[in-house]
Structure P
Amino acid sequence: MTEQTPRINAPLLMQYIGRTIRLVGKVTDIHGDKATLESSGVIVVHVDRDSNLKLGNAVEVVARVNQDLSIKVLSSSDFGNNLDMKVYEELVGICQQHKEIFYDT
C-alpha cells in the first residue's frame, strides 16, 4: 500500500512532523529554493530550483513536514489563480473531522 497523504493546512503542521501530507496554498513568495504558501497561515516551502511554482497561483503539494514546520515538496500541481481557498479550508476540516471516511485508521 502507498503512504497516505492527509489533506492539511498550516495550523495542522505540528501534528504531521516527519509525515507526508497533501496541502493546497497560494504562492505568496518565491526566492531560489524556497517559497512561501498561504494556507490558513504562512508555510515555508523547500522546492527544487527547477520548480514551476507561479507567484499568485494556488498549488497543491505533496510534501514532507520538517521539524521546523517547513515542508519539503515531493511533487506539485498548479491549480491556477482562480481557486476558492475557503472551499479548500472546508475540505480540510471535513477530512480531519471524518478521518475514517478519507483515510485508513
Structure Q
Amino acid sequence: MVSDTWLTGHFWICVGIAVLNLLDAFVTHYLLMNGARELNPIMNALYRYHPLGFIGIKLFFSGIILVFGLLPVHPIAQKLTFGVFLVYSLVVLWQLYLFISF
C-alpha cells in the first residue's frame, strides 16, 4: 500500500539521496562557473554542451530516485541504498566545503 511506503526508512533515504542529488547539481554548477572542473567525464561533456541540460538530467534522476523509494525492494537493496546515501553525503559535504571556500 502506498500510504505505508511513506513511513519506511527506505523511502526517506531515497528522499535524502534525491535532495543530495539536487544540491550536488546546483553546487556543481556554481563551482564550475567559478573555475572548478567536473571530474565525471559524462557529466562534464553534458555540462559543456549545455549547463541547463546538466541540471535537467540531475532533476530527472532525482525523480527516478523518488520513484525507487516508493517501490518495495529487497532488504539487501535497502542496505545498498543506505550505502549510496552515506557516500553521496560525503561527496556533497566536500562540495559544500569547496563552495564555502570560494
Upon calculation of relative contact order in percent (Cα under 8 Å, 6 or more apart) from the atomic coordinates, which of the structures P, Q produces 25? P
Compute distance in nm of label points 7 Å out along Cα→Cβ at positions 66 and 90 for each of P, Q and report the one that scores greatest. P
When mean count of other Cβ atoms within 10 Å over residues 26-33 is calculated for each of the structures P, Q, which structure yields the highest value? Q
Supply the structure label, taken from P, Q, corresponding to helix-only ellipticity at 222 nm (-39500 (n - 2.57) for each DSSP H run of 4 or more, over all residues; to 500) with the calculated value -28000. Q
At a computed 15.1, 48 (Rg and Dmax of the Cα atoms in Å), which of P, Q: Q
Computed 2.2 for distance in nm of label points 7 Å out along Cα→Cβ at positions 42 and 74 - originating structure among P, Q: Q
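Where a number appears in this text, it was derived from the coordinates with a stated rule and is not lab data. Here the structure is a predicted model, which is why all the values come from computation and not from measurement. Cβ atoms are built from the backbone, for glycine too; each structure is taken alone.
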